[in-house]
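Each structure below is given as structure tokens.
Taken together, the values in this text are just the output of simple stated rules run on the coordinates, not laboratory data. All values derive from a computational prediction rather than experimental measurement. Cβ atoms are built from the backbone, for glycine too; each structure is taken alone.
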Structure 1
Amino acid sequence: MTWKVLFFDLDGTLYHPEQGLWQAIGERIEAFLQQLLRIPPAQARALRYAYAQRYGTTLRGLQEEHGIDPWDYLSYISQVPVERYLKPDPQLRQILESLPQPKWILTNADASYARRVLRALSVEDLFEGILDIETLEWVPKPHQRAFQRAWQAAGVTQPATTLLVDDLVRNVQGALEAGMGAVLVHPHPPQTDVPWIPHLGELPRWMTNARTSFPETGVIS
């Protein structure tokens, strides 16, 4: 399969999760839960993961179960000092420049935060645009509606010719179920049977192998 459009997740995909930014965001999420619901830290941590598993994101869980204004949540979470954790990444830029397809950011975060991450990494100019949680009409990955909204916003007419690159198994599974190609980027092999690469530097080679090994299908497994 020749991939015609590439969708990249943001956090944990374009930068390594151990760089500290995602941990800082998690701490902000848990602090928000503590303040909103008046619960202790351990309960906030458990609720954060429970909502993410059940709804796709903590935000979606708060919307469904507590009716919060999403911008109250996003404005609080986005106060994380991105530039403290991320620096321009020439290797990432080289990888992205080697891929000729149109590239989009597809994230459950908001566009303002996503731009800060891309600018910190010095790769903002390599993407066609940012498909954020507002663009997805507040329905996050891995819900099928989120992918459908992303295709529409990106002008995609053949989902099977698109590829999602993401660091979460549930998002990769959701994309595959939606009829896209998808590959997991994670330092450790997944326990479920999904396409996987250990780091983003492997993506160009993986795409070449996928194209030659599976020429008739848009879903590589």
Structure 2
Amino acid sequence: MFEIASFTLGPAQTNAYLVADPETKEAAVIDPAWDGHVILHAAQKRGWRIGHLWYTHAHFDHIGGAAAIADALNPLPLVALHPNDHVLWRAGGGGAMFGFDIDPGPEPTIDFVHGMKMKLGSNEFEVRFTPGHTPGHCILHIPAEKVCFCGDLIFAGGVGRTDFLGGSWDQLVESIRMQVFTLPDDTRLLSGHGPETTVGEEKRENPFVSMK
């Protein structure tokens, strides 16, 4: 079984996702964007135990709530991030550029690798390496649920910025076409900003990367 609670938090209106197996009560936070206490309260209200923090990438608006969540948990949650984004994580996700002093929380202890599987109760998440927005960007796909958490790779009618340090337009486009557009058309895309969409919708209508 699988449940999602979504939040839009922080100065960049970033989407954070609390995901859980409601039978085992095991939970993870995908991109704990901001206001960690809000996410914690939602987990506690449902009786879910947060054991994992999974980052699609290390920009400040995707990790800003991690410290508050971790400070309230014992033991500390396991933190997963692609190693190519460790430098960005150590720099507070680049928050200083925007006037934010970010505590990035506990050090990542799990290195995302393309193709690896992450377990959460009876649910299996597939990691797909998708650089372009950042050097270590990854997406998390749950084939059984036809859901993909795609961070800032692709949005409803848009794509992630590539003008930050380490960004690459060519890599971004290749990542979308090889790792997102190869998923079934009815796969739900839960992005880092904005409303959810589907693979089929973006293949048809996204002005940046449509396959029309």
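Starting from the value 2.6: which structure in 1, 2 was distance in nm of label points 7 Å out along Cα→Cβ at positions 48 and 96 calculated from?
Matching structure: 1.
Tell me which structure, out of 1, 2, gives 23 once relative contact order in percent (Cα under 8 Å, 6 or more apart) is calculated.
Checking each candidate, the match is 1.
On mean projected area of the Cα convex hull in nm², for residues 32-143 alone, which of the structures labelled 1, 2 is highest?
That would be structure 1.
Figure out for me which of the structures 1, 2 the number -14000 belongs to, where helix-only ellipticity at 222 nm (-39500 (n - 2.57) for each DSSP H run of 4 or more, over all residues; to 500) was derived from the coordinates.
Derived from the structure labelled 1.
Quick check: 12 is what I get for percent of Cα pairs over 31 Å apart, calculated from one of 1, 2. Which structure matches?
2
Out of 1, 2, which structure matches 0.94 when Rg/Rh (Cα atoms, Kirkwood Rh), for residues 136-175 alone is calculated?
Computed on structure 1.
Comparing structures 1, 2 by mean count of other Cβ atoms within 10 Å over residues 160-167, which one has the largest value?
Structure 1 gives the largest value of mean count of other Cβ atoms within 10 Å over residues 160-167 among 1, 2.
Thinking of 1, 2, which structure, once mean count of other Cβ atoms within 10 Å over residues 16-23 is computed, gives back 15.0?
1
To test your reading of the models, identify which of 1, 2 gives 0.95 for FRET efficiency 1/(1 + (r/R0)^6) of positions 80 and 104 (r between Cβ atoms, R0 = 25 Å, to 0.05) when calculated.
The read-out was computed on structure 2.
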